[in-house]
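> Pasting the structures in now, so scroll down.
Readers should treat all values here as calculations from the given coordinates under stated rules, not as data from a laboratory. Predicted model only: the values in this text are computed from it and were never measured. Cβ atoms are built from the backbone, for glycine too; each structure is taken alone.
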Structure I
Amino acid sequence: MASIHRQPGKPNWFCAFYDPEGFRRFKSTGTEDAKVARTVCVNIERAAALARRGRLSNEKALKLIRETCAAITETHGPLAAEAARKVLTDMLEEFVRTAGGELVSYTIRTWLESWLASRTDASKATLIEYGRIVALFLKFLGSHADRALATLQPKHAEDFKTSLQSRVGPSTVNKAVKILKAAFNAAVAKRALEFNPAEHVTQIEEQDGARRPFTDDELRALLKTATPEWRTMVLTAYYTGLRLRDCADLTWRNVELHPGTINVVTRKTGRRQDLPIAEPLARHLATLAGDNPDAPLCPGLCGKTAGWLSQQFYKVMVAAGVVTGRDYHHGTKGRAARREASQISFHSLRYNTTSALKSAGVGDSVAMDIVGHETAAISRGYTKIDDAAKRAAVAKMPDITTQ
């Protein structure tokens, strides 16, 4: 039977027990508290007995660690439980190997990193966004990020949400909460956690209609004052519905002027789109076309980050008189504080695309296919939008180059 003992000159109690192979062993319990030491020692013996019979699986070992530490937390606090967790994990890793398995335990950091690595089904842009949210959460946790995954509590997720609310908009906060829920649901599914600590973190209400399309006057002002490259960006986005970086990274290899098609795999969805080129856009691109297929349409913008591009476009809008300039010097909030959400941005051009198509009488399924939004029917393969339908649709869009 396991028992605890003192050793000369050592402050912590030692546990005496028989290991799975029947040898008498001594192991420090990592604590000076006799009650905690006894709890640790009893559970080391339980694990050794299970391993001796070949019944100590990874799942059982993790459950024993969780239950033991939960009991110690309740009676002696989290610091005592964390010290006990280290001792138990060290011993149970050895015992599980003896039983023919391997103990796979995680810290919060190692779990989130392994979850990211497992998301091979996600697009590159989605993985970048997942990685950004995970990095923010780990930074928020500080040193706690390197503690055992089971030490993560709902308060950590709730406090993270609160910290984000002071710096970013509702949609970004809700996206972060959704990503954390997905990561920890996966941990529950793999029995690395007993419950999802982010499960009951509620999303915050988003303002309806926060974004809007540009008005005709605003579009005219943008096209009149924009630099040549930003004029190309605005026209491309308006007539195709492509997002900011997809427009900026287009090369002439993506553009086929004679059949009148832009072929692109979008960053956000990873979906290939074959987009018909509207006549006004075709005329504009024809004035720019060169002989190098790998040359970008907008050399000064290609390869830039979304943040940098957004800032530059904001300056374009300021120059056009569409928005007012941002003042970072007055007030006390500074650059790190959350800014008031702007109703218009480069993304608003996608609203213009949809609005122009619907105003021209184009059906929802065709309009959504052009801008890259799949209806349920299309995604299930029940509806196929042919090229002729899309060409007919974009032909109905207004010519904003002559307004």
Structure II
Amino acid sequence: MYIRRHIEPVVSRIARRKPVLVLTGARQVGKSTMLREVYGHINYVALNRPLVRESARDNPSLFFEAHRPPIIVDEIQKAAELLDYIQDMVDENKNKGQFYLTGSQSLTLMKNVSDSLAGRAGVIKLMGLSMRELAGLSYRLPFMPTSQHREAIGDGAQMDYEHIVSLIHQGSFPELHAAAGDHYDWSDFYSSYLQTYVEKDIRDVLRIQDESAFVKFVKATAALSGTLLNLSALAEICGKDIKTMRSWLSVMVSSGLVYLLEPYHNNLNKRLVKTPKMYFLDTGFICWLIGWNTPTQMTNGAMWGQIFETFVFTEILKSYYNDGFVKPPLYYYRDADKNEIDLLIEDGDTLYPVEIKANSDPHKSMVKAFRLIDNNPSKKVGSGAVICLAKARLPLTEHVWVLPVTMI
């Protein structure tokens, strides 16, 4: 069963404006499935098939004689030789919506796109299924902790506590939601995913000799989701140097499994922390890597707060990617005195503060750090929110609302 994706109108919009659309995102988040659903009438070719890939690499001109545009080319980074030919074809024929390219290794892909298709391609990112998509909500605008958002989303996703916890544990990959499954299906999926990720995405890019060390690295990044990036700690866990950790992390980021949330910088305050926060972008994958085989193990674990924060952040990030943002205006705040705001959303000259808590009864002391952004002369402070497991929205202070997680 296909679940409609909120990014579909963005795909259509870019296809009307550009000859080439590039859709990136982690492996198996549904890139080619979505494109084939929306553009089922046009040609489709997958470069993960060895014979097709060899043909594309050896003779790109003949390849496009056999596969005429408009066309969907899946895993384009496996035959980067095609990009120069695509450039020539779109320069000769300036029709819009000729090429729909997907790739799960955006570091390699985007370098080649920048070299060959600058100005000719629109780039968007896709993540796994969002809570809004799974709930069938039509509301698709980016999350903002404003009265307009609260009114537009209404009651949000109709999910009780057990459903929310189950969703966080299950993860957001479409295959896990295509049909009813059990623990073994869930475990088999992530086991296969890790193996495929290492063998097909990582081995070619990093030339890794010690795969066991890389798997330790993946598990360590999962366990540290929602914390400040600490390359030294990762290096100690994996037995590698910091340069290697930085290289491995860049590939995790570019392949859509990790996101580095940059700190908000106020030039007037030199005491602000400049280290990014690291988020592992699928909570189900985190649970499998750590060994939490049931939702109960997850909620009873010491990392439950981190997992919940990761889930909320990724849902907010999805709402921006699904509206076409390539670089969402999302930050966090932390100073040398360890005062922290989990998330700052920047909209023009206004900052909107957000706190994320894995409980159902927030109190005013949780938002005391919000006052720290009041003294920024270049920005106004908008309404704030505490996103949590409360059952209903309600005002916490004059300018801060408690929002159930189902309303993001």
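> For relative contact order in percent (Cα under 8 Å, 6 or more apart), which structure out of I, II has the highest calculated value?
Sorting by relative contact order in percent (Cα under 8 Å, 6 or more apart) in descending order puts II first.
> Of structures I, II, which gives 3.9 when distance in nm of label points 7 Å out along Cα→Cβ at positions 74 and 146 is computed from the coordinates? Mind showing how you got there, number by number?
Numbers: I: 3.1; II: 3.9.
Traced to structure II.
> May I pose another question? For which of the structures I, II does the calculation of helix-only ellipticity at 222 nm (-39500 (n - 2.57) for each DSSP H run of 4 or more, over all residues; to 500) return -16000? Mind showing how you got there, number by number?
Working: I: -16000; II: -11500.
Comparing all candidates, it corresponds to I.
> Tell me which structure, out of I, II, gives 29.6, 93 once Rg and Dmax of the Cα atoms in Å is calculated. If you can, show how the numbers build up before the last one.
Working: I: 29.6, 93; II: 21.8, 66.
The read-out was computed on structure I.
> Moving on to the next point. Have a look at I, II and say which one yields 0.95 for Rg/Rh (Cα atoms, Kirkwood Rh), for residues 202-265 alone, as calculated. Don't jump to the answer; show the numbers that get you there.
Numbers: I: 1.10; II: 0.95.
Attributed to the structure labelled II.
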